[in-house]
Structures are given as structure tokens and as C-alpha cells.
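In the part that follows, the structures are each spelled out as C-alpha cells.
Bear in mind that the values in this text are calculations on the coordinates, not laboratory data. Computed from a predicted structure; not experimentally measured.
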Structure 1
Amino acid sequence: MSALSITASAKLPHGALKSLLAACCLALLVLPAQAELAPLPAQPEETRWPDGGWPEAAGPEALQTRIRETLTNEEDPHLKGVRALLVVRGGKLIGEGYRAGFDRKTHFQSWSMAKSITHALTGILSMKGKLDITAPAPVPEWQRRDGDARAGIRLEDLLRMQSGLTFLENYEAPSKSHALQMLFGSGRKDMGHYAASLPLAHDPGTHWSYSSGTSNIIARILKEAAGTQDAAAFNTFMQEELFKPIGIESAVPEFDASGTLIGSSFVHMTARDWARFGYLYLRDGKWNGKRLLPEGWADHARRPARHSGGLYGAHFWLNAPDPETGKPALSDRLPADVFMARGFGGQLVAIFPTQDMVLVMLGVVYEDDAEPLVNLIADLAESAAP
């Protein structure tokens, strides 16, 4: 039976029908781009899943040297803030290091890597038939008066940072920054409401603009879709549906006063657990034989947003070719298929499909020039090659 032939008379339970329809809608979004994406590697048969701890193997000496040199560097302002580096290749931990004062038990801040967790939670609820990312987003502020153009914003537009909503992602001018007002100022008690109340600057789906506000609108939608009324209940949902199934025990998410996950910015985890999160996407949303994310959801994350110039997918950063120039969006030193959870201050979970690798970098690097960190990532990836 094709997706288009399913009707309400089909002999399926209502919940199963909703889940199937949601999966079909997702497939329609993902399939056209799949031929252009490098395949995600399967788990090597001889390698166990990292349920009780990461299997380990000796990595190349060049990798160990680069990690050691970086984490002892006290001169370079771009490197002295790096606090943790970790590399998993072929399912095995082959490189790991921490700056003095930090270790494998340290909880590291996500900043905007939390957006990628928000993407995963959206996938889980989509797979359960609770959300349709192709439909207009269920946001009450946009339904209060007839003719509100914001009512046409889809959940898909929010995921791809193409909602068209006004939002200034600035961390240097508090009086002008929507991000600072949302996180720490007038919007802090209900961040989803603050962001959803902003006007349109562009027609939905026509303009790419990075916005932490859209992630918190999504987080509020997720809370409602999960049927949770407060932070404790949604935290239980996160732990049971995402973190525990992949062996993450350290995750500490933060919530605003309304009980909504601060899905733009605040989740704390160890470096090894951040690697587990990246590994779930490297393995196409499956873990030890169980599918946790919808089929094609990792591809959804790494399919370029139409107006991002190859730099962004769906709550993940990319290095895809810029359609206008043909050059990699971020750096020609990185593979075009890499996709990344990235956060302020040099937080990174980079996923390399063709190298079957996950690279984690965590720290406090607040320099404006990102090139030294990009080069560090490239150096580590190159030195990790067998």
C-alpha cells in the first residue's frame, strides 16, 4: 500500500495510522536528497555497542600527540580554552584527553549543541505519531487572530531556521539582543512564548537566519506533544526515550519557569556521553538493534536548508557545498559530508560518515576567529585516519 492510498478506513489502530502517516510525510521530505548524501555506516559486526562503556582501541600516535599538545597549550588563546577532546572511530574510543582539572566525569555545557538534542526529541515524537513536521506548527500565539501570517510557519521551517521570525542572535548588545533577553532578561520565564510573540521579518520558508528562539518554540511544542505538564515529567520523557536507551547517564537538562526545556542552550553531559549522542546519528538513529529515531531522521538533520548556503541542515551544522560557489560551506579541510552539533565557546560533536567517526570537543573558547578551531578539528580527523 502506498502512502497516498492510506485512508481512515484502513484496518489500523488510530495511533498506528498516525505514526505511519508521520513516517510517510518524513520520507517525502528526505527521499529526494538521499542520493546526494554519503551513506551512514552500520555497526561493525565484531564491535560491541557502547552500552556499558566504550570499547577502546589504540589510536594512531599522531592523534595522541595532537590531543596532548592541544590540552597542554597555554599560549594560544584559541587552544588554551579547549578542555576535552575525544575521538571514536569504527565504534571504538581511539583518542581521549582532558585539560588539567577536568576528566571523564566532568559535566560539560552544551550551549547550542542542545539544539541537536531538540532535533532528536522531535524525531522521537514524530515517530510516535505525536507531531507532523510538515504541518503548521501548533503555536497558540499565531492562532489568535485571523490573517496572522505566522500561522503558516511549519515545524519544518522552525527546524531549518527558516521561520521568518524576527530574532537577533547577538551576545554583545543586551539591549538589542533577542537571544540575551530570552535567556537572561524579560523572556527568561517563558522562552517559547517570548520567541513566538516576535513578528515576522520574512515570509516563512524563504529566508535562513540562525535563531535560538525557534528552538525554544519547538521545545514548548515538544512538551505539549509529549503530554507533559512540567519540567520533571518532560525530563523523565527525555531520560526514558533518548538518554537511557543509548547509555547516557550524565545528562542534566535545564528548564525555564514554565517547565519548558531550554532546547536552544542548556544540557550538561560528560564528553563520553556527548559522543554517544553523536554515535546515535552516525548509526542512523538505531542503537543495538532498536530504532530510536525515525528512519531517515539523521538524513533529515544533514540535508541542507534551502537558503543556508550549505551551512545548516535541521538543527545541525553542515559543510555541504554552497550552491552558489560550489565550495564547502565551512572549510575545504573538512569532508563535505560532516554534520555537527555546535555550541558557543567551541562545543562540538562532529559526525564523519565516510570515516565512521565521531569527534567531540568541549571547552570555553570565546575568540571571534573560528579558523584555528576548524583547523584543529581537521588535524584531529586527519590524524585519526588508520
Structure 2
Amino acid sequence: MSTRFTSSLALSFFTAAALHAQFTAADIQYWVGTGQDTAVLVVDFQDGSPDPAYAWGYLHNGGTAADMLDAIVAADDELDVSLVSGFLNDLMYGTHAGLGGAPDYWSTWTGTSIADMAMNDGLSEPLVNGLWFGCSYTDFDPALPPTEPVAAPAPTFTEDDVDFWVGTGTNSAILVIDFLDGSATSSYAWGFRFNGSTTGEAMLNAIDAADADLATVWSGGFLSDITYHDHAGVGGDPDYWGTWSATDIADWTSNLGAATAVHDGELFGCSYMNFDPMIAPGTPVAATVPTAVEEVNAMQLSIYPQPATDVIHVHTGNVATSIQVYDLAGKRVYEAPVGAAIRTIDVGAWPAGMYLLQGGTVKRTIAVQ
């Protein structure tokens, strides 16, 4: 069992608990599973520590509490479980442990929130939308229901973990896209460099332009569809994209859309969900960098200076058949047919911002000041 979170569990969770009058599904950081319905797992060790109870979220289309527990244990390296003849015997999480008979036992509870838990018949409890399932370590004299939990933290992710960077500038931010489709990996991250501030829309468009595996579709100014490799989130079929802002992978808050400003060191997130409840992006993996062939071709399409103020020089090598430049709204602002190996483009009258320059099949993001 991993111990990467144990040194800071008490301090971080005490702060989180103080911020919430009553814990709800919207406070959950760690979601597992796939489906249209949601459930919450609460585990309370009742051990007298500052934070004895923790909560995870589960997406499902039915099943039982045992299915939920199995899925969450498989996903979270911090959580371990032992069953004896189908009954819950031991649970361990971080520095907490509740071992069957040493000295107490695990009881199980069901409710629609932490406030209305009642004892149930165990892990065979069927899952319904909005169900809260609790596990409480107690001596049964009397049986104690789970208490107010804190969110079990999702694994961390920082800029040092990003492989695919787009843009130029002294500031940086992370884009996270989570398809929430229940696959082994559904959440991915890219890095974006810029000056001043940027927006989620600018990040999405620039990264879309740079990564041939990522495609976004906008409808009426709103984010409709995103596809990446074999993942697809199509607006209304069946869910929609929600957008999020954060300064850390574990502190997402919903925002007003892709036009939201993003500043140095922040994260912008997109998650595909049914909004019942809203589910923030999960911990991502780094989006893959282009293949070796694409990297070689990209090296032959060099653009300088960057950022540009008056002109840019484009060295096409042998890859470009023509050159097109698009703004982040997808409007073509420049086009030139086949020409010399080095072209000079006057950008002095262009509005400051990010653009996509395409030479043949190779794309590069450029900045104009």
C-alpha cells in the first residue's frame, strides 16, 4: 500500500473539514467508475483522530455496494480492504486501520446524505442514484453511524509531470480534460505558456491546433465536443462539458465557461458529465508528445522571432506545400502558396495574440505581440 499521502493527511483534511458546514457530493475530489448515476462511499475509522472519516465518489449504472468498494480500492492505492466470507473484516487507509475484532467490527449504513444514515444489510446493498453507503468501525454498544467526512484526496499532478507544452511566454498553466468514461485513463493534461493572462478557450484552441490527436468543436461560442485518441465527449450525447478552475489539482471550482481567465500557475479543466452532481476532473496523466516522425517534420518548420512584433520568418525546409495562418477562432488570416524555403510574413498589423501556422501537414503555434 502506498504511503505518499500519510504525512500530510491530518493537516490538509482538518482545513478542508472546517470549510464545509455539511459535506456533500460536490465536495468529493476522488471519483471512480463510469455511468449516469452517482453514489458516495464514506469510511469512518472512529479512532479519535482529527479526521477519522473519508469520502469517495462512484459513477455507476447499478450494481451493489461491494462493486463500489472493489472499484475504489482498485483505484486508490491508499485504501485496502479484507473480506471474510463476503463480510467486511478489515479496512486500512493511510495511517488508519480498522481490523475485525481488534477490538471492534465494521458496520454498514445507507442514506441520502451523511445526516440520515441507517444501518443496512451489508455490502449486498443495491446502488441507486444519490445513495450514500457508509462503513463505520464500532463496538455496537451502541452502533455508531459514520460522522462528517472529508474528501479523500486524488493523487497529485504538477507542471513537472507535463510532457506536451504549447505556446510561448514567461507564464504557464495546465489544461486538464477528463472524459469520465470509466476507462483506465480518462483524464489528460497539457501545458500552455503565455504572457500576462490567457483564457480556457485560448488554451483549448492552441493545444487543439498543436496536437493532431485532440479535436474540439464549438457551437454558438460554447464548448460542444472533444475527442482525444479513442475518447469522445459529444455535447448532449449523452452529457455535456463543464469547465473548472484551480490552483491545485485537488481544489477545482466550477467557473463560467471557456472565456474564464487563467493566470500564471493555474489550471483550467473540462469534464464530461451530467451535472447531477457536478464532477471535477480527476487526476490526469500527461498527454503524449508527437511521434518521432512528427517531431522531425516540426523541426523543419522553424519560425522566428518568437514572440513577433513586426515580421516572422518561416523556414519550411521540404515539408510545406503552402502556408496558412489561423487565429484562435479558426479564421484564416494569411495564406501563401509554395515559395522559397524561407518566407517573411508581415504581422505588424495583426492583433496581438496566439495564432496557428500550418505548413503542409505540420502545425505550429505562434505568438504576436
Structure 3
Amino acid sequence: MTKSVVLIVEDELLDIELYKEMFAGRYDLLIAQTGEHAAGIAEKEAVDLILLDVMLPDTNGIELCRKLKSVKKLQHIPVIIITSLDTPEDKMHALQVGANDFLNKPVDRTELLLKVKNHLIILEQYNQIKMQNREINRFVEIMAHDFKNPLAVIMGYNELIADRAEDDSVRGYCDAVRRNSQRMLDGINEILDIRRIESSSFNIKLEKFDLPEQIADIAGEWMVLAKNKDIKINFFFDPQVNAVIGDWEKFNDIFANLVSNAVKYSPPGTTISVITENTPRGFAKITVKDQGLGLTEDDKKKVFGEFQKLSARPTGSETSTGLGLSIVKRLVKLMGGKVGVESEGHNKGSSFWFTLKKA
């Protein structure tokens, strides 16, 4: 059985020898006597736990912990800080920067061994769950792909039947098949979108683009969709907001999702407003505001989660998978922006907004 790897970051030779004797035969040990050396080892080696002294010759151990925890691939590695500092403030500071545990010098042998053992057990459980989630996600992705082709065949034959049907009831059945098949296809595509976004191969291409121009380029199809429900879309562009930094293709996905939702949940005869605003700290805010059914306080708490069913329902024959806004949140975050929603309650409309950095 492979031994766990423990990185000991300590510059005192006597303490190093103590740890070597204490962990002999239990774990494979890596030794670093400076923060720079420790960071290099953590980046290159498969480390399972870090035992970190605070007083190092080239840095403060707490600051080194902060640095290590800021690296995504190292965030799961448990860090136990060992120090002669023993005030509550010191302990709080260590935990605030991401340390998983805290021990005072001189260390109690039994306590240290138990803490190391327990944190390694937790890490093993974390890795098992991560592996299971990866397998589940892969299974979902394969099944979603496998369902798309037969579903497309069903939809194609259904259209042929509907075109040739002379009986109104048959055409009604075909319409029901079409709507439910489309709902399934939308759900499959959105599941695949989420898995694609979460994969390590997913890339965001950040570049400068003209915001009003981009909105105008993609607004046409949504104007037609809205017109079919007797809904108007008005645009209000802040003259201070022009070029922004983002992935313009992903921006199209975000904007399309918010506008289509606004149309979906708005009753006929209402107006949707698309608004750009200049905000402090160099960000542009894009808002899609409707006069639809609005959101309850409970709705607002879960609206960006996956597969969430809210109190509001589409006002036409549209369907909803409960995944679109989850995708929006992920894409906006990857572009360095924020997303949010405002609503005063039932039948008072909703305002969904997101931000992008100005160029």
C-alpha cells in the first residue's frame, strides 16, 4: 500500500529530526527549510499533507499558507500550522488564511499523530468523492450524448406526421410530442453545457469587444420571439459604457439566456428593458428587466442553482429545465464578473444583471 506523503516545512534541525523519528515508517517525508523551497515542492510533488512552521528564514508560515491555498490544485491539501505563538488571534489568523489545524510548540506527540492521521483520512474521503463525482459526470455526459440522436429522430418523424395529419386531434398530439421532445433536448444540451464548463479543457477567451454593438447584433432574433407574444424590448445604452473585456461568444449565451427567460416569464402586452450602466471600479453592468411574474424571497435564494423549480411559471407554452441561470452564473464568474437578481415580489417583475470589466 502506498504511503501518504507529508511535507515538513521547518528550519530547526532538532525539530526536523524529531518529526523524522515520529513519522518513521508511517509516511514518506519531504523536507523544506524555507518557504520558497516548500512552495516549489508543493507545486511539483504529490503531497498529501503539509506540516508548516510559522517562523521561517525567508517568510512567515501563515503567509506561505495563504499563498499555497490560493493555488487551485493545492487547496485540498490539509495544512497543520505549528508555532510557538499561542494567542487566540494567532490561531484565528492561521485559520483565516486556510490552515486546517493549529498546534503549539512544543508539540504533543500523540496529538500531532492523531491530527495528521485524521486529516489524511478526510483527504482520502475527499479524493474518493471527487473520483465518484467524476465518474458520475462522465456517465451523465455519455448518456446525454446517446439520447440526442434518437431524440432527433423522434422529433423528425413527429414533424412528418404533423405535416400529413388531417385530424386536429392528431396534430394536437404531435404538438405535445414536439413540446416535450424540445424540453428534453434543451435539458440534454444544458447538462452538456454545464459539464463542458466544469471540464479542465473548457477555455474562456478574454478580449475587448464593443458592448452596444454586440447586443445589437444578437438582439434581432429575440425581438422576433418577443413580438410573437406581443412583448416589446427597449434598449437603454449608457454612453460611458462601450468596450468591455470578455468572451463575446459566451456573452451571447448569457445575454440570450436572460432575454429568453424574460420573454418566457412575461405576459403579453408588457415591456422588457435591456440596460447598460457604468459602475464604480471599472465595471459595466448589463441588466435585463421584465414586467413579469417576479420572484419571491425564496426564489431569489435558489434562482442560480441547478434544477431549481421556482414559483413563477412560463406565461406561454414554453418549458424550463432549471439549468439556464446556473450556466449564466458559471460563465459570468469565469469572465471575472458578478451576477445577481432583484425583484420586489409577485407580479412586480424581475431584473437580472451581470457585470463585465470595462476595457
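Could you tell me which structure in 1, 2, 3 was used to calculate Kirkwood radius over Cα pairs in Å as 22.7? Derived from 2, not from the others.
Suppose relative contact order in percent (Cα under 8 Å, 6 or more apart) works out to 14; of 1, 2, 3, which structure was it derived from? The correct label is 2. Assuming -3500 is helix-only ellipticity at 222 nm (-39500 (n - 2.57) for each DSSP H run of 4 or more, over all residues; to 500) as calculated from a single structure, say which of 1, 2, 3 it is. Corresponding structure: 2.
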